[in-house]
Structure 1
Amino acid sequence: MNSRIIYIILVILCVNLTSCAQSEIPKNFKEVEIPKKNSEEIRKLNYSKNEYKVKYENDKLEVENFNPDRNTELKLSSGILKGFNHGEWGGKLSFQPNDKKEIEIEIKTGNILFIFNYNNKIYFIEGLSHMSINEGFLYELQIEKNKFSFKKIIDFEDCPEAYTIFENNIYVASYESFYKIKDLKIETIYKDDFWGSLYPNSIALKSEEKVFVGIRGGLVELNLKTKTKKLYVPKE
C-alpha cells in the first residue's frame, strides 16, 4: 500500500471521527454544571419564562419552545377517550361516543396526563404534583361494548411529567425521577434528581446512551447505562 492511499484512508477516518464526535446540542445552548437542589442556580431555572421541548426529527435533535396542553385524547373506532388535567382542581377520564346524541361517559376522576396504546391494549397515566402531594399511577383500561373498567398496574413514586415508547419499553420522566418500564415492571434509573421543580415536558430518545429531556430553563442529557447526566441552558 503506497503512502498516498494511506493518507487518503487517514483523512477519511479523521472526517468520520470528527463527525461522530460532533454534539447534537443546538449551537445556542451550552453545558453548565449540574446545580444542587435548592440552590440559586435551580431557582433561576425555575423562574425561567422558557420551557424547552425536545424531539428527534429525521434523526436530528430538535429543540423548540414548549406550549403546555392539559388535555389529552385517544381516538377509538367508536368514539374518543378524553383526559382532563386541572391540577389541584382535579380532572377526569371520559368517553365521547361518535354519535353526539349519546352522552359523554365519565370513566374515572383524577388528573389524566396521558392516554396511549401499548401492546394492543389501552393505558392511561394519572398524576399530580401540588404542595405536599406528589404521586402518579399507570392504569390499564378495559372496554367492552362501551362499558369501561380499569386496573392499576404501577404506582410511581412521584408525578409523571413526560413519557415515550422505544423498542417496546416505556420511559417516563417524572417530577424528579426517571423510570424505565419493561414488561410492565418498573425500574427507577434516577431518583430525587436535580430537575425537581423544573417540570420535564418531553423525552427524545435515540438509544439508552443518548436520552434528552426538555425542562424549564434548558434540557438534560441522560445516559441510562452509565447513569450520568448533563445540563444545557441557552447561551446569554
Structure 2
Amino acid sequence: MPVDVSAVSNLPIFAGLDAESCERVLWESHSSQVAQGKAVFQQGVEVFSIYLLLRGHVRVSRITESGDQVIVRLVSGGGIFGAAHAMGVATHPVSATAVEDSVVLSWPATAWGALSARFPLLAANTLKAIGEKLQEAQNRVVEMSTEHVDQRLARTLLRLADRSGCRTDDGVAINFPLTRRDIAEMTGSTIFTVSRRLSSWEERGWIDGSRQRVVLKHPQALRAIVADVRAPRS
C-alpha cells in the first residue's frame, strides 16, 4: 500500500469509508512527487488518471482560444482534481501545475471507476466534490457578470481564506502561494488594477501582501466591500 490510511482517512473523498475500504482504495493508487512549476497534466491530453493532492498546492488553469490563461481554481492538500473521466470527458479541459513541491496520489481512471462501483460512498464523495467545483465555477461566472472589481477581489481573497486560511497574530493568512497575476486571472482583472487595489488595501491596514502569502488583517472590511457598503478605515 503506497500511503498509510491515517494520512487520508479524514479527507472528504474518503468520508464514511472504514479503514479496510480505505486500504483497498489506496492499494490502487500511485504516489508521486511533483516539483514546483511542473505539470501534473496538461490541457488537451488524454485522461488516464484521477488525482488527489496529498500535500502542497496545485494551480488548475485553462488556455482560452485567444491564448489567455485563466485560473480555474487553486487546489490545496486533500483536494481531488483532474476528474474529467468521471464526467465522461476524454481529454483534460484544463492543466494542473504544482505551485510548490507537492505530493500527488493518482489512480488509473478505469481503476477508479471499478473502485467507485465497489464502494458507493467513494462514488458519492467524488460526485459531491465535482458538484462543489461546478457550483463554484457557476458562482464565479455570475460574479464576473454582476460585481465590480473590488467586490470580486475581496470575495476571492475571503474565499481563499475560508478554504485554506490559518490564523496568525496578524490576521488570517491564505495558505497558498499567490502572485498578483494569479489574483488578476481569478478575478477577471488586469494586474495593474489588482496591484493598485491591493496596495490601497495595504495602506489602509486591511491586508498584508508583502509576502507571497496574503494575510487578511481586517476581513470585515473586505466583507463590507462584498456587501457593497462603505468599508471602515482602520
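Since every read-out is calculated from the coordinates, none of them should be taken as a lab result. Remember, predicted model here, so these are calculated numbers, not experimental data. Cβ atoms are built from the backbone, for glycine too; each structure is taken alone.
Say we calculate distance in nm of label points 7 Å out along Cα→Cβ at positions 195 and 219 for every structure; which of 1, 2 gives the highest result?
Ranking 1, 2 on distance in nm of label points 7 Å out along Cα→Cβ at positions 195 and 219, first place is 2.
Going by distance in nm of label points 7 Å out along Cα→Cβ at positions 35 and 155, which of structures 1, 2 comes out largest?
Details: 1: 3.3; 2: 3.9.
Ranking 1, 2 on distance in nm of label points 7 Å out along Cα→Cβ at positions 35 and 155, first place is 2.
Which of the displayed structures (1, 2) returns the greatest value of volume of the Cα convex hull per residue in Å³ on calculation? Kindly include the intermediate steps, with their values, before the conclusion.
Working: 1: 177; 2: 132.
Once volume of the Cα convex hull per residue in Å³ is tallied for 1, 2, the winner is 1.
Identify which of structures 1, 2 gives the largest calculated value of FRET efficiency 1/(1 + (r/R0)^6) of positions 131 and 203 (r between Cβ atoms, R0 = 41 Å, to 0.05). Write out the running numbers ahead of the final one.
On the way: 1: 0.95; 2: 0.55.
Between 1, 2, the highest calculated value is found for 1.
Tell me which structure, out of 1, 2, gives 20.2 once mean count of other Cβ atoms within 10 Å over residues 107-114 is calculated. List each step's numbers first, then the result.
Working: 1: 20.2; 2: 16.8.
Only one of 1, 2 returns 20.2 for mean count of other Cβ atoms within 10 Å over residues 107-114, namely 1.
Quick check: -12500 is what I get for helix-only ellipticity at 222 nm (-39500 (n - 2.57) for each DSSP H run of 4 or more, over all residues; to 500), calculated from one of 1, 2. Which structure matches?
On the way: 1: -3500; 2: -12500.
Clearly, the read-out refers to 2.
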